[in-house]
Structure P
Amino acid sequence: MIDKIVAILQNFHLGKDAIIAIVSMLPIVELRGAIPLAIGVFKMNFWRAFFIAVFFNVLIIAPLLWFLNPIRNFFSKIGFLKKFFDKLDAKTMKKGKDVMKYGAIGLALFVAIPLPGTGAWSGSLLALLFDIDFKWAFPAILLGVIIAGIIVTFVTAGVVKIF
């Protein structure tokens with residue numbers, strides 16, 4: 001999937017930095033895909049990869065917290081999209097029940113764990129579903145993104161081995 005996204009972006013003659021920036025803002029992929037792409041494929045310096053991916057992943061947090069709910073509500077009125085959002089909400093609520101026992105700290109830890117479905121996008125959705133106020137949700141997701149960026153960068157760069 002990531003290779004198809006990169007191929008499409010390269011057709012627009014975008015540079016490596018721009019591709020990493022865009023990939024880090026995409027749902028599902030986020031910095032968990034952008035940093036390995038930058039270091040492993042583009043042979044980018046790991047500090048540069050970290051800062052680009054984290055910066056652009058952080059850029060989407062506030063717009064997600066402000067606009068995700070109205071967008072979700074709008075598209076939920078369309079039959080097949082309503083089913084999609086209902087399924088997404090149920091899956092996110094199931095993942096988030098244990099996390100939300102700890103409020104914003106749980107949200108930060110949820111986003112910080114670099115696993116599929118635990119990034120800024122799902123963290124923002126979780127904050128909306130559990131009605132966490134922006135003043136708590138934004139810094140929690142920001143902290144989680146930074147921690148996830150450090151973990152992914154260290155693992156990708158070989159500083160830390162997980163197996």
Structure Q
Amino acid sequence: MIAKKTILDLIDERIAELANGLFVVDLTISAGSVIHVELDKHDGNVSVSDCMSVSRNVEHNLDREVEDFELHVSSAGLDRPLRVHAQYVKNVGREVKVVTLEGDKYEGVLKEVNENQIVIENSRMEKPEGKKKKELIVEQQVFPFEQIKETKIIISFK
């Protein structure tokens with residue numbers, strides 16, 4: 001079986017050459033030597049040529065006579081949960097849905113990310129008791145990473 005570190009080194013080598021903000025979101029190698037690589041970019045989107053370049057570097061540096069493998073390189077989809085810290089940082093300012101380990105669901109704008117936690121903010125118009133006009137209520141919620149089951153970007157076509 002192909003070593004994960006070998007594949008990761010080849011990917012990192014090409015990412016360093018491209019120097020365009022790419023990073024690895026996920027790398028899996030199945031028992032049947034099927035390699036799945038998911039990439040994302042700090043700014044902007046992953047292009048087809050980014051995926052092709054990474055794929056070619058891996059393919060050209062592995063010997064198919066020694067290891068028979070299947071390689072899939074793709075971008076991390078918008079419909080997939082955020083999985084690495086760099087994805088959280090990239091998506092600050094976007095609306096997200098957070099599911100906690102307890103199963104509670106929260107929606108809001110991703111306002112802040114640090115090494116230990118994220119902060120989301122939501123706002124709503126609410127009529128305070130004894131007043132005639134609605135007021136804007138803004139709440140921030142803090143979620144430590146170890147309490148998050150998944151975080152997804154809310155896709156809106158407004």
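Laboratory data are not the source of any read-out in this text; all were calculated from the coordinates shown. Everything quoted here is computed from the prediction, not taken from an experiment. Cβ atoms are built from the backbone, for glycine too; each structure is taken alone.
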The value -23500 for helix-only ellipticity at 222 nm (-39500 (n - 2.57) for each DSSP H run of 4 or more, over all residues; to 500) was derived from one model only; which of P, Q is it?
P
When relative contact order in percent (Cα under 8 Å, 6 or more apart) is computed for each of P, Q, the largest belongs to:
P
Value 16.9, calculated as mean count of other Cβ atoms within 10 Å over residues 69-76 from one of P, Q, is from structure Q
Read-out mean count of other Cβ atoms within 10 Å over residues 13-20, computed value 13.2, structure in P, Q
Q
Can you tell which of P, Q yields 9, 31, 26, 19, 8, 4, 2, 0 when P(r) over Cα pairs in 10 Å bins from 0, in percent is derived from it?
Q
Taking FRET efficiency 1/(1 + (r/R0)^6) of positions 45 and 101 (r between Cβ atoms, R0 = 35 Å, to 0.05) for each of P, Q, which is largest?
Q
Matching task: 3.4 is the computed value of distance in nm of label points 7 Å out along Cα→Cβ at positions 37 and 77. Pick the structure from P, Q.
P
Figure out for me which of the structures P, Q the number 7.1 belongs to, where mean projected area of the Cα convex hull in nm², for residues 29-116 alone was derived from the coordinates.
P
Source structure (of P, Q) for FRET efficiency 1/(1 + (r/R0)^6) of positions 61 and 109 (r between Cβ atoms, R0 = 25 Å, to 0.05), computed value 0.95:
P
